[in-house]
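Each structure below appears as structure tokens.
What follows is calculated from the coordinates using simple rules that are stated; it is not laboratory data. As the structure is a prediction and not an experimental result, all values here were calculated from the model. Cβ atoms are built from the backbone, for glycine too; each structure is taken alone.
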Structure I
Amino acid sequence: MTVLDFLTEATEQGASDLFIVAGRALSYKKGGKLLTFGDERVMPESTETLVSEIYRLAHRDISRLRQTGDDDFSFAIQGLSRFRVSTYVQRGSLAAVIRVITFDLPDPVRLGIPAPVIGLSGLKKGLVLVTGPAGSGKSTTLACIIDQINRTMEKHIITLEDPIEYLHRHQKSIISQREVSSDTASYNVALRAALRQSPDVILLGEMRDYETISIAMTAAETGHLVLSTLHTLGAANTIDRIIDVFPSGQQRQIAVQLASVLQAVVSQQLLPAADGGVTAAFEMMTVTTAVRNMIRENKIHQIDGLIYSSSADGMFSMDADLLRLCKSGRITREEALAHSTNPDMLARKL
């Protein structure tokens, strides 16, 4: 099977991720389950051929992979789909994990993204974070928020991604999409440059280190809306992660700055749906005066309790969303309890 056959068949099957790893049959993930194409295991020689074919399809030089052992990029096949690729070396052989990304921007209603989350598109400035484990759909949620801004407002939106996933067309807004490594040297370089490019909205694919976080918070402080992601789950964990990235001598100052610029934290996770697919559960914290005081006064541990007990101010907890999904029949009771932050309390509500 050629790599084009593999990409075509897996995409038509509705796969979300494809795996080319020596010692196992070509595999793909659908609805949270790992499936294979036949039983024939691919050997290192075959993975070398398949990964090299991917590079040819993407018109990309494979030398970076051979030099560093890792590479990330995206490409499209006309009439089929876009693909985000992570290639790497494992036990001396080439391997790849490929995410399937549709050409069309996703419909937030069909994906079950709550209206208050999309409503964050109406913010004029500040920092909005979408958090969750790898593969939980953070990029998709951000793409939906950006699309809402693009369709309804006249803004200059700059996206900085590694690699670019969803392609946006200019609508009411102007969208400049930059890919790290091909369009710019790094997130930090691109983010500093973005501040001189008259942006209204900046999408930062990931806040990776304290320098990037520091520049992002400065951008949010100077009147821009900054959207980004972190691999955390829960608002309190997210705030702690940001502050802990900085040296201890700066953490007090950063907490005060974060309290002034943070507007909302959205956390999400993907769960197996009762019908065999997948569905997303969300938590949303909007930064009220009470939350700002908790961040400033280092009472971050109290934030989760506030979200859990508060349904006002646009907040809702992960357990509240799990309860909604379970009562509507989207997920099973067992899945709801397995992904709950307070299983005993959720069990009583169920």
Structure II
Amino acid sequence: MNMQFYRKLPIPKEIKEQFPVSSELAALREKCVNDMKDIFAGRSDRFLLIIGPCSADKEDSVIEYISRLRDVQDKVAEKIMIVPRIYTNKPRTTGDGYKGMLHQPDPNSAPDILKGLISIRKLHMRALSETGFACADEMLYPENHRYLSDVLGYSAIGARSVENQQHRLTASGLDIPVGMKNPTAGDLSVMMNSITAAQHSHVFLYRGWEVQSQGNPYAHAILRGYVNDHGQSLPNYHYEDLIKLSEIYAKSGLQNPAVIVDTNHANSGKKYDQQPRIAKEILHSCRHSDDVKKLVKGLMIESYLEDGCQKIGENEVWGKSITDPCLGWEKTEKLIYDLADLL
């Protein structure tokens, strides 16, 4: 093989034993997960906001951001449930660039996967213990899920992974809500097939074991826009798109029909400052159709302490994204309160 086997990493059980979750934190995480399940199942009419940086880069700035979310959550709790994004794996279209905290716990240093595994677990645990949030992460590498399985509240399958068999089958064995994004080319049938697979039971190979999943009834859709044959970003969050998805779901026989709408990525053309406008348009669509209102369970928003993005370097701005541009805190806080007023 044309690769060097550098070192064997600890299995998830060993990392969990080194950094254990207390019974109090386990109960807190379970409550967060159950609250989300109630929303997806229609037992609660609260609105989900899965919100946070494009990628987690530095522990302290991420925790500062989430701590601010805690204060806002307490004020909008009757209408909105906030789930912070702590995305510790960053998919790269060409494979180049910052791949996230798992690969580089220090963006300015060389990759160190062992240190990264410890760093991402400590970050999720710190968020849970200091703010009470069980957070969201992207399942870029299905075999790594168990390093975080006892602290994570929500998982997303990205646009480049949604057609992958291992992602689908692993999602079918998770005990948390899992969102399936539409692929970058926009084919909704790919996303719906992924949801179907995730909601069913399967026997498959996982981390060297033959396992059987029970199926995940809380697997659901995420609309994130798409890119056409000419490389142009096109949205799929408009009223007509949501009606179409509602009709597809009605014919599918799937459990708990639901969609989270991503306000960034191709839906905004990566124009991060358009996210408030897009979010409000989606709520406007919900007011015009009971079917849309029932289907749309929440939004996914990319937000951090500072507006925009920056290159990795010596003069980095604290709390400013080093990957895709994000909405800054002042605009974020205003948006959350505006959404609460509209709900």
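34, 26, 19 is what came out when semi-axes √(5λ) of the Cα gyration tensor in Å was calculated for one structure; which of I, II is it? Of the structures listed, the value fits I.
If you work out distance in nm of label points 7 Å out along Cα→Cβ at positions 142 and 278 for I, II, which one comes out largest? Once distance in nm of label points 7 Å out along Cα→Cβ at positions 142 and 278 is tallied for I, II, the winner is II. For mean count of other Cβ atoms within 10 Å over residues 102-109, the calculated result is 17.1, so let me know which of I, II that is. Going through each structure in turn, the value belongs to II.
Looking across I, II, the calculation of FRET efficiency 1/(1 + (r/R0)^6) of positions 62 and 254 (r between Cβ atoms, R0 = 41 Å, to 0.05) that yields 0.75 traces back to II.
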